[in-house]
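No value in this document is a laboratory result; all are computed from the given coordinates. These numbers come from a predicted model, not from an experiment.
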Structure I
Amino acid sequence: MPGTEQQYLTKEKYDSLVKELEVLKSEKRKEVAENLEYAKSLGDLSENAEYHEARAMQAELEDRIAKLEGIIKMSVIVPEKRGHGDKVEIGSKIVLEKEPSRDKVAYTIVGSEEVDLAQNKISSASPLGLAVSGKKKGERISIKTLKGIVWYQIVSVE
């Protein structure tokens, strides 16, 4: 069932989700209710496109509110990492070196709600996140991809 597993969040992301929830429950709910009332005033609901659109918006809003409430309820705030860490965990910043090309890439391991590939923030539940979890600097890991097995060495963990 969605929303029943722990969600690992930074304090910043947690605060952002709480703020979004407050806005949705106050301002957005009021706005959607006003749109719905206006659409009802237009007459015959069976052929009223504005009414059906307003109902769809209301359903989407309530779905998002329920999702956010579930995330917030099940959230675990991950303390900000300070200094060098010993092993890879949520909040770790790692540098991996692909073998044999020796190309290096840096990632931050985050909870699933904070994934941002443009900023190299990957989920701890992703294949790569799972592969590096609990590992230490110098260890080798393998990832199964569509093109075969890819090997990496963990260059650093912060």
Structure II
Amino acid sequence: MESAVDPLEKLRDIHLPLDPNWWPPAPGWWIILCLFMVIVVFLVRACVSAHRRRQAGLIAIKSLNEIEQGYKHNRNTQDTIRQLSVLLRRHALAVDHQKPVAGLGGDAWLQYLDQKSNGKKFSQGVGHSLITAPYRPDPTVDFAALFPLIRELFKTSRAPKDMKRSK
């Protein structure tokens, strides 16, 4: 008699495919990596910019205090106004280095300072003496109001944008 041969015995057993390699990653992972890098670069630049603004504000306030002490000691109005103008200009260049603040003068300069201080105290108030006092032989300047105005400008320019005080 003939023996029945099972045709399935000649087949090999099921074999599983190899596990997928982890490298190179799929295109979706490359996109996620690129987005992550863009976000990291943006955050680092924002943090560096905020740090520079804070440092510029702190340095400016320290310099303002020195100018104020110098004025209390020698009462030289012309020299004090000149020093305040230089300090304001240097601070503006440090904080807004991308805007053309170096070329501003006269009323445009005071309007820029008004914009930064959220008021009109530079163009229509005591700050107007910054552009008029240097050209007068014997100017009278209300330093009791000017020093706090400039100090407040420095404080608001170093605060984060969403925490600035509105007036």
Structure III
Amino acid sequence: MPDFDFRYLLMGALAIALLIAAFTDLRRRQIDNWLNAAIAATAPLYWLAAGYSLWPDVVYQLGLATAVFAVFAVLFALRWMGGGDVKLLTALALWIAPHWFLKMLVVMALVGGLLTIVIGAWHIARRQRDRVAIPYGVAIATAGLWVIVTQYSNTITVAGLSSGLR
């Protein structure tokens, strides 16, 4: 039987969920609750597959998710961010280690800024006067996918090198 790491299957499922979130936010400006709930609900499976201990690993993930929800709920209350975006970020905080999550926020801000400029320019070019709605789920999903690719490409490379040394 081939060596199989269940974490890769789970991360693949997370990547697909992020693509769905980006697509639905782009098309409908909405990220469905069932999708955010599925991402959050499968995080414990990832914790088990990755060998997280209850203390401190799982506690850190839960604390990060709580802090992310608190901060971004304020942005939602100020109408600077959509509810689906807040829930998606909170669900991702259950999956991504705190130091990687901070990197993800930087990438998300950069992609979100670029997305805002492009959509704003498009809006102006079409001479529309209504309020611009930015599908920020696209930036969140892009940053989440960047973390998955970056984190796991390093793991695969290191694993490949170490198995070649045996």
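Tell me which of I, II, III gives -20500 when you compute helix-only ellipticity at 222 nm (-39500 (n - 2.57) for each DSSP H run of 4 or more, over all residues; to 500). Write out the running numbers ahead of the final one.
Values: I: -11500; II: -20500; III: -27000.
Working through the options, I get structure II.
Using the calculated result 55, 28, 13 for Cα extents along the principal axes in Å, for residues 54-117 alone, pick out the matching structure from I, II, III.
I
Suppose you compute semi-axes √(5λ) of the Cα gyration tensor in Å for every structure in I, II, III: which one lands on 73, 14, 12?
Among I, II, III, the structure yielding 73, 14, 12 for semi-axes √(5λ) of the Cα gyration tensor in Å is II.
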